[in-house]
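Please treat every number below as a calculation from the coordinates, not as lab data. The model shown is predicted, which means the values in this text are computed figures rather than measured ones. Cβ atoms are built from the backbone, for glycine too; each structure is taken alone.
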Structure I
Amino acid sequence: MSSEIIQPEGWTKARGYANGILSEQGMLFVGGQIGWNAEQVFESHDFIGQMEQALKNIVAVVVQAGGSTTDIVRLTWFVIDKKEYVARQKEVGEVYRRVLGKHFPAMTMVVVAGLVEDDALIEIEATAVIRALTIDG
């Protein structure tokens, strides 16, 4: 089986992991994205700001692989503050629709004690079905 590492253009290279892996069957596995930008800098220390950036990061990986937001079939959200997530549902919905439109894949929400990056408030991973790769030979 063959696969392709997906790294959006202009992003700081991931160390020790891949932002995305595209299988020859067209399954795209997007590693957990947090609320930092392409240079791995947090521009926001607010839950909603980080959520928006994490979703934009997912879209960037999907687009780099040749897909679009409607190709996303699963999202898994990891949040450290359930109360903030619940209290800000209106904003969550507004930002979600602004980034992903009215596309609602299968989703899971997990509350965690912490994330590897100390400043991260949320991490979201995704799976998308893009296309089958053509393998030469």
Structure II
Amino acid sequence: MRTRTFTLYIAATPDRVWRALTEPELTRRYYLGLAVESTWQPGAPIQFRTAQGPVPDALYGEILHASPGQTLIYSLLTGVGPEPEPHCWLTWEITQPEPSLTRVALTCDDLDDRPDCERDEAWSRIVSGLKTVLETGAPLVS
């Protein structure tokens, strides 16, 4: 297994960060154009949609833990059929070290322990985009 953590500080409240992680109209602005959808309850599916619809057979998962304003953990699965296999687990940790400043840490636990620069770059862009959207209202890249 390979674990990486991407940490940053955002000039926003934990509630605003939580909304940005869980509201599809906001995720589309920083999550590589994808609307992230779920009921955010443990055991619920999580889906990733482009403007044209679901991302076929590539991105979907399951909510493992959701504590609004604090922690969100979900799996990303690969494969189709009744027994898809976990590809990685993502943990978003939200803490507030001082008023109007939130620390966000995204930890990626990949089952594949080989380095993957493209995947690491994608996660880096996602967390950077999250910060930019929350602080400026504009996407990182238009």
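Among candidates I, II, the computation of Cα extents along the principal axes in Å that gave 54, 31, 24 used structure I.
Relative contact order in percent (Cα under 8 Å, 6 or more apart) was computed and gave 30; which structure, I, II, did it come from?
Details: I: 34; II: 30.
Corresponding structure: II.
For distance in nm of label points 7 Å out along Cα→Cβ at positions 32 and 112, the highest value in the series I, II is held by structure II.
With distance in nm of label points 7 Å out along Cα→Cβ at positions 16 and 64 computed per structure, which member of I, II shows the largest figure? Mind showing how you got there, number by number?
On the way: I: 1.9; II: 3.0.
If we compare distance in nm of label points 7 Å out along Cα→Cβ at positions 16 and 64 over I, II, the biggest value is for II.
Thinking of I, II, which structure, once distance in nm of label points 7 Å out along Cα→Cβ at positions 72 and 96 is computed, gives back 1.0? Going label by label, the one that fits is I.
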